[in-house]
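Take a look at these structures.
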Structure 1
Amino acid sequence: MKIWYDALTGKHVRYAVAVAKRLRDRGHELVLTTRKHPDTLPLASFLNEKFTTVGQYNPESLLTRLQDGINRQLRFCKVFQKEQPDVAISHGSADLCRVAFGLAKPVITTVDTPYADAVHRLTLPLSKHIVASNAIPAKIMTDYNPKAEITGFEGVDEYAWIKDFKPKTRYDFGKPLIVVRQIEEKAVYAKNSEGLLSLAKKLTKLGKVFFLSRYTRTSIKNLIVPKGYVDSASLAAQADLFIGVGGTITREAALQGTPAIVIKVFNDQYVNEFLAEKGFPIFETEPEKTFKLAEKLLGKKQDVKRLLTELEDPVDVIDKIVEKIGKS
């Protein structure tokens with residue numbers, strides 16, 4: 001079959017590559033698309049995977065985001081004018097869901113952010129299959145689409161590319177190394193949240209601080225700010241501590257044994273709580289308690305090889321759903 005995967009962010013690119021590898025081994029044809037975004041194109045190049053760039057992401061305003069989305073959907077119509085995909089997969093691409101639904105093609109959507117209401121409103125009602133960690137209550141998905149086929153798995157999305165991961169890039173920024181990931185302040189679900197820059201500056205008392213910014217690469221006194229692409233998964237593996245608000249790199253760190261602090265900004269962090277209960281080094285705290293917890297956890301890396309064997313790969317689930325669709 002012809003399988004279409006649309007990747008909107010760096011995480012989606014890693015997910016797409018993992019899914020593509022499996023499905024190609026099954027003999028399927030993969031069409032991988034993405035958009036111009038600070039995290040997508042550099043990572044696709046780094047992973048040596050070919051993506052077709054369709055449109056861009058301009059988070060300047062709600063209007064620019066809306067315009068970009070509509071333009072992408074129109075361009076996808078042209079891409080698939082002669083030959084349409086048989087199945088469409090994404091991690092919450094509203095553009096893919098709208099186009100695939102309009103073409104009457106089955107949509108598979110993966111979910112790991114219960115609080116991303118705006119995305120869910122635009123994707124889950126159009127999805128025939130929803131794949132999510134068992135940590136996330138099924139009711140969250142059924143509230144958006146009671147007719148969808150929901151398949152859970154005993155793990156987290158990041159396991160798909162971390163299970164066999166070996167750092168490709170060595171970073172030498174000094175020790176101990178603390179990585180702070182800037183919050184996705186321009187995302188709709190992060191509206192009114194606070195940045196982590198002030199905390200990053202304070203953490204320089206404990207060691208070298210690498211500030212992983214989202215959109216800008218401006219130098220900041222006493223902080224290490226990358227000017228170009230950084231392999232975040234490799235960086236997380238080599239860090240002595242990671243601090244964020246609970247997103248992808250937080251789990252990439254914990255799955256590699258690097259202590260990861262989740263600052264409470266969002267509710268319903270089910271997947272992070274799931275990893276903590278499994279024994280992975282991921283810790284949730286209030287903003288004002290972060291520095292003290294950082295002092296306590298800094299450098300306390302953990303061997304998680306045994307814990308990893310207890311997790312299920314979401315790619316296995318997606319693979320089975322695709323095969324089921326093919327047989328039907």
Structure 2
Amino acid sequence: MWPGTVGKGEGADEPAISLENMLKMTTRARVEGNGFDGIDLNIMAPHLDIDAEKDKIIQFADNVAGLGLKVGSVGAPVWGPAGGGSSMGSREERKRFLDMVKKTCAYAQVLNAHGVREYGSIRIDSADSPENWAKDPVNNTKLIAETFREAARIAGDHGERLAAEGEICWAGMHSWKHMRDLLEEVGMPDQLGFQADLAHTYLFMMGYNAPGHALLGEGYSTEEFWEAYKKLTAELGPWTIDFHVAQSNGTVFGSGSHDKTGRHCTADAPDGRLDVVKCARYWLLDGEGKMRNHIRHVCWDGCMFPNAVLESATTWDQVLALMLEVRNDIEGQLKG
């Protein structure tokens with residue numbers, strides 16, 4: 001449901017799309033009799049209220065279950081404008097960050113007890129910018145890691161697991177190396193893993209916000225791409241517990257309060273650079289050809305798609321078809 005709110009609303013070029021409409025578009029998608037199994041949530045306005053009473057959460061869960069859907073991963077509103085704070089900021093800012101993680105875990109527990117949610121993680125990022133991080137990289141990484149460790153303990157107390165969403169727009173998470181180093185600094189793989197998005201991790205390879213960590217240069221060959229992809233997934237794959245199917249054309253885009261990050265393209269984008277099915281295989285299967293980290297949750301991400309694109313049934317059907325290709329490929333690999 002994130003694409004209905006991320007980069008939209010107040011201060012952005014386009015209004016947010018209501019949760020009701022996002023649900024309608026989810027349920028109407030059909031490819032050869034198949035539909036989407038469930039939804040991901042961003043627990044923040046205008047879609048949801050992080051401070052909702054239990055009966056309101058159950059009412060929402062009843063509605064989702066009544067549509068034949070499950071809830072997967074949920075995003076914690078850790079950002080300052082949503083009530084959170086920088087994970088490398090002041091003591092008060094970091095407290096607000098942790099408070100939002102705790103509230104999200106409590107919200108998710110209600111969904112779990114209801115039965116509408118059976119898998120997925122709690123997603124977080126560092127809630128600050130690479131520019132601010134660069135003022136003191138060593139100490140800022142230590143602060144982020146300290147905050148993430150405490151957040152992971154909170155998640156563990158609630159029976160949850162955190163997934164750090166690596167994007168070029170997040171402090172200390174804006175390259176494959178910074179992301180790996182941060183995960184290692186936290187050092188709690190059972191409680192904090194990585195959420196890999198095909199579009200964002202492609203920008204990691206290009207070194208967009210960290211040129212020194214680029215794995216590819218413009219004009220790369222097909223052979224060079226797959227060699228770089230092997231390195232990328234060797235470094236971050238073992239940490240991956242959550243996965244986003246997405247296409248990318250190698251450009252960036254920002255809207256509203258959201259900084260520029262890897263652009264998500266439609267499944268049939270003529271300038272899409274990724275063999276999505278093959279790329280997904282590298283993230284979802286380990287070196288022995290087994291499902292990596294027992295991943296059960298896979299979703300698609302169309303954050304900051306224009307509203308006209310999101311509101312087209314064709315967009316959803318094409319994405320669903322691509323996800324079915326990924327699923328069928330992985331099932332074939334596992335059987336093989």
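Using the calculated result 2.5 for distance in nm of label points 7 Å out along Cα→Cβ at positions 102 and 126, pick out the matching structure from 1, 2.
Clearly, the read-out refers to 2.
Computing distance in nm of label points 7 Å out along Cα→Cβ at positions 22 and 318 gives 2.1 for which of 1, 2?
For distance in nm of label points 7 Å out along Cα→Cβ at positions 22 and 318, the value 2.1 is produced by structure 2.
Which of the displayed structures (1, 2) returns the greatest value of percent of Cα pairs over 16 Å apart, for residues 206-245 alone on calculation?
Comparing 1, 2, the top value of percent of Cα pairs over 16 Å apart, for residues 206-245 alone belongs to 2.
State the single structure among 1, 2 that was used to calculate distance in nm of label points 7 Å out along Cα→Cβ at positions 14 and 294, giving 3.9.
2
Identify the structure, out of 1, 2, from whose coordinates helix-only ellipticity at 222 nm (-39500 (n - 2.57) for each DSSP H run of 4 or more, over all residues; to 500) was calculated to give -13500.
2
If we compute Kirkwood radius over Cα pairs in Å, for residues 110-165 alone for structures 1, 2, which one ends up with the highest value?
2
None of the figures in this text is laboratory data; all of them are computed from the coordinates on show. All of these numbers come straight from a predicted model, not from anything done at the bench. Cβ atoms are built from the backbone, for glycine too; each structure is taken alone.
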